[in-house]
Structure P
Amino acid sequence: MIYVSIGAFFGAIIRFWFDQLLAKQAGKFPLSTFIVNSSGSFILGSLIGLHGSTTIYLLIGTGFAGAFTTFSTFTVEIIQLAEQDKKQIAIAYGLASIVLGILFALAGYYLFTM
């Protein structure tokens, strides 16, 4: 529980920092959540590829990545974009997030299994 808590503490702080840094630059596209979720996918893929210890999984995978990434914000942003009549952006954001998330996870995995 301690490892998860420590990882979550840092994941949440860095997530907040990303939100603050990119809030003004994003415009119509939810750039912060997109970058955070894509990089979180890479982190988790890397952890799987490294075959690390349970402690590392708890600290970085469950704790850090769990607090850093967010599926709930992703889904709410898609709904908000659709409600604002930005359906094309909502669809592009949703598809790009899913496809890049999978590709980044695979990239992290294969980078560390070679």
Structure Q
Amino acid sequence: MADLTAVSAGDGVAFLVAYGIVAEVIAKACSSPQTMEINAKARAGTLMKWVNIGVAESVVVIAIAAYIDKRHRTAIISGGILAIIVTYGQYMHAKSAGLSNGGPGTESY
């Protein structure tokens, strides 16, 4: 069993904040995975471009936070990495499902 006496409540908060900021930054940069899936045929390239920009922005924000808060550095980086992996995976799944689905999108051009 892991010794949790060295882990502080601050580490948990820092982990949650890092995870949340990644999700927020990517959401700010683009639509939702649902929108990606629904409109993948028309906008997959553009949506993924903005997901990638959101990931890059997230990495910068997490790095700055980790530099500033050395005490919670591990939790900040861990939360950020996990959120990037999960969120990127959601968008990749949505893109794949949307492109293979063949259903009608919500946009017309």
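Where a number appears in this text, it was derived from the coordinates with a stated rule and is not lab data. Small disclaimer: the values here were computed from a predicted structure and weren't measured. Cβ atoms are built from the backbone, for glycine too; each structure is taken alone.
Hey, distance in nm of label points 7 Å out along Cα→Cβ at positions 10 and 98 derived from one of P, Q reads 4.1; which structure? That value comes from structure Q.
Given a value of 1.00 for FRET efficiency 1/(1 + (r/R0)^6) of positions 18 and 42 (r between Cβ atoms, R0 = 30 Å, to 0.05), calculated from one of P, Q, which structure does it belong to? This value belongs to structure P.
Structures P, Q were shown, and mean projected area of the Cα convex hull in nm² at 8.2 was computed from Q. When distance in nm of label points 7 Å out along Cα→Cβ at positions 50 and 90 is calculated for each of the structures P, Q, the largest result comes from P. -24500 is what came out when helix-only ellipticity at 222 nm (-39500 (n - 2.57) for each DSSP H run of 4 or more, over all residues; to 500) was calculated for one structure; which of P, Q is it? Going through each structure in turn, the value belongs to P.
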